[in-house]
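Listed after this line are the structures, all set down as structure tokens.
What follows draws every value from the coordinates through simple rules; no lab data is involved. Source: prediction; values computed, not measured. Cβ atoms are built from the backbone, for glycine too; each structure is taken alone.
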Structure I
Amino acid sequence: MTESLGYKQKPQKSKGRRIGLLLAKLIGGFIVVLALFFLTVYLVNVFGNKSDLKKIEAYGQQIEVDGKKMNVLIQGSGEETIVLLPGYGTAAPALDFEMLIKELSPNYTVVAVEPFGYGLSDKTDKERTSKNIASEIHEAVGQLNLDRYILMGHSISGIYALQYINDYPDEVTAFVGIDTSVPTQPGTDELMPFESLDLLTKSGFYRLLKSIGPDPYAGLSFDEHTVKQMKLLANVNENNATMLNEIQHSASNFRDARQLSFPAELPLLLFVVAHDQEVEGWIELHEEQIAGSSHGEMVALDGTHYLHHTKSKEIAQKLKDFMDQVQK
């Protein structure tokens, strides 16, 4: 009937084809937008790093170690020297320790060492084993003509300090730990996602995530200029090849450290977060560490893993009292 009136019904497949083309265009458009987003994030990171490098200001002094430059910051003029070592991933150690150095320097000469891959130090292709890291730090200390000093470290430096003290026992007069890692703490045999971190960093998404995340320095006593410099160094340093190699060696470094211990006669002062929620038995692990020391003490402090950001005065005063007692 409809045909006799001159009308023809359109095939249903024509409508389906239009829907298919529309979906294809939508998907194609989404892919293009996504690709442009990824490209923008990548380019912002590339040009951002170049810009950040130009804004970074020098501090400390450069020492030649293993054919490369290692940065150290020296403050204070006390008779006793403290060699200060950072935790893993601290982008600008000498600046990060600023408040602690300020509290320690009236009584000590403080040498803040920035290992390779950190702060203003060069990067290195040498494997990041505890043995190599300890050797490089020792070479830097030797270049400064230091032969007797207190070794003080944060976080993972507790592992490197064990290696250091066993390799150079006649030089270290005491070890002071700031919420330091312990060889027997749980979870250290797990593989770290260094490849994912590398991808996040090179793609620019690590920078993006930091830009929209909370400010790690909010509420702390750093001045605005120092915070800006630390953030610039974080942008260009975090997850660099040297740091990622350190992650790759993390499990084996912890495993090797289980064969080591602090000498019984070495004064041992450990500052520990009082209510750690991340590592089971955190207090007990450190109590076990000082149990074999004839001059061992553990001090539990309220705060976060970076105790030196909020408890610098307490740490400095307790260290002075502790060393005065030991040296009586």
Structure II
Amino acid sequence: MLLHAGFGGAGTYCLDLALRQREAGHRVGFVVRPIEAEGGPSIHDYLPGHIPRYLAARPFEPFSIGGAVARFKPDILHAHVGRSARAVGAMWRRPPAVTSLHNRYRAKESARLDGVIRIAEWQRQDMAGYAGQTETISNWLPQRADVRPGEVEAARRRVGARPDDLLVGCVGRLHRVKGVDLLVEAFRAEAPAHARLALVGDGPERAALEALSAGDPRISFVGHVADPAPWYRALDLFVMPSRIEPFGISALEAMAAGAPILGTDAGGLGDILRRTAAVVVRADDRAALQGALAELIRARPGRVPYDLQAYQGHAAAERIERFYRSVIDEMKRQAGAETA
């Protein structure tokens, strides 16, 4: 279940896992928020019609989830994002339940659940008092449709990048935690006239970032795109300037496209990039980001081969299934001990 506004990394992870579980022959249903009145991308835009979906709205989310459980009869609940975990924890009676951490562990959200999946090792530091089962299972490279002929060239033309121009860009939500303001400032200070900056994504910081760009014709706001895969291939340099980044699925997608990468050491992103040829700077350090960007613009590196064996979705889905079974078995054991 995903009781979360918008559609970002957590939504991508949740949906990709569900589709893989269906492919493996399992029954999968979704509990989601109603479609937002203000619009914008959401899980509803991506959920296939053949997957059952149930709506849960405040302030009655636990009751709505209970109704979905009564109709769908799942063996286990999997909550994504803290609001979902908190709602499941507030249920009076429920099946075994686990959550995937898409940020820090918070006891008020997840302590009542029977299992917690960490997506990165840094999350372990806050879990000393947690009593349920727990395991680190990294996020993975999501399934995407193959890039079709002409899509990469069309992406570059959309932002006015000629074949010889240097196209720098990032893909993700326009939110302060993503540090896009730092990239805009660094680009304006260091990029030559033939460089272009493509900001692919949308979010609450867009107006502020447009003001920060001050009408610079080299900077383009692409907005939300349903399939970002062509953009990763179109970019000559992918930048992920995050202040906070629990994992960093966008980095994996850029790696799959062979893009040179400049990123920060924020959370799980640093864990991914330090083992690669990417350039890594300290999070929320504009001077460091600007200096590294200037060097990469001068060097203009070519495509990079990355090893993505550790981020294969089928292996992660199998590990999550084993974790489910372990949690279910433990809950059965505890129930048997209580009735003995």
Structure III
Amino acid sequence: MLIENTRTLYLSLPNVRQSWENLLKQAGITRLASTDYLKVDYAIGIYQKNKLIATSSFTKNIMKYFAIDPAYREGGKTFNLLATKLIQEMAQRQIYHQFVATKQEYQQSFEAIGFHCLAYAEQGILLEGGDYSIHDYLAEVPKQKGEKIAAIVMNANPFTLGHYALVKQAAEENDFVYVFVLSEPQEFLSPDERIDLVKQGTKNLNNVGIFPGKEYMVSLATFPTYFLKKDISETEFQTELDARLFKTWVVPALGITKRYLGEEPFSEVTLHYNRSLQKVLEPEVQVVILPRHKKNEIPISASAVRHAFYTDDLSFIKQVTPIETYNFLVKKRKEMSQKNGN
């Protein structure tokens, strides 16, 4: 009977959305903004006598918003139906690798259908399933020989002389340095553009390897917060989850002994992230925080470079970026001007 009452939820319809939000709130999912439903690619609902008793959704390859009426949770049949239907819909869209961040109480249910836990925090867990896993990702990153193996995770949007100084010092102090460039799509430069500029800007450093962070480093998957209680710090949960994933999987697979960070004078979130890394990684992995590289006593930041780009201050960009980044941005600026007819 439940299968016959499984339906796609069209959240643009106010009455459907209201039922959906009510069920989520009943399940303790209260961090809902009025526009959150717009970020859902697909939602499914299970009805019993025209009452919505269960729902789940996905955005890209992130499964989320699992909620089941308490009267229908026993035995796991409703959960299994929800998850199966959602995975089938994702497969129809050629999505075969899934993540889910959820409460710890759902861990066994997801593991029973083939998911495995990537990281945990007191407030929740991150799991993945499908035809790709963190084991496959780490197999793509060659393990290097040496006693001192360092890692840096950077956004590099774009790659600046500040980034270069951080990588250079790590390279001087270690046998090998893994630089992981974030893969999450962002404004300004694409993931491919960012990783290419980092490769070009560090090509003189022979003991440095550049790799995409994919979905395992500061990504949409590792920074979920929708199911947290309102009195729990989002930043605290996000940073702990990301740090534990790195420590549990990346550190032992690659033999990492140090994690290098740039001092953060601008962003409160990044400052909190750095502190969380120290708390989680040490003492097994030494966290090294270096002073922010400066130009004319002013700390260099990628955000300042982006601002200079949009205000056509190419002279500033030339002072604070490697020549490869500068040349790329000059070309990008010229193409943008031509497109706008200037």
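Here are a few things to note about the model shown:
- Here log10 I(q)/I(0) by the Debye sum over Cα atoms at q = 0.07, 0.08, 0.10, 0.11 Å⁻¹ was derived from just one of the structures I, II, III, and that gives -0.36, -0.46, -0.69, -0.82; the source is III.
- Identity of the structure behind 9, 35, 37, 17, 2 (criterion: P(r) over Cα pairs in 10 Å bins from 0, in percent, for residues 62-237 alone, calculated), options I, II, III: I
- Source structure of the calculated read-out (mean count of other Cβ atoms within 10 Å over residues 14-21, 20.8) within I, II, III: II.
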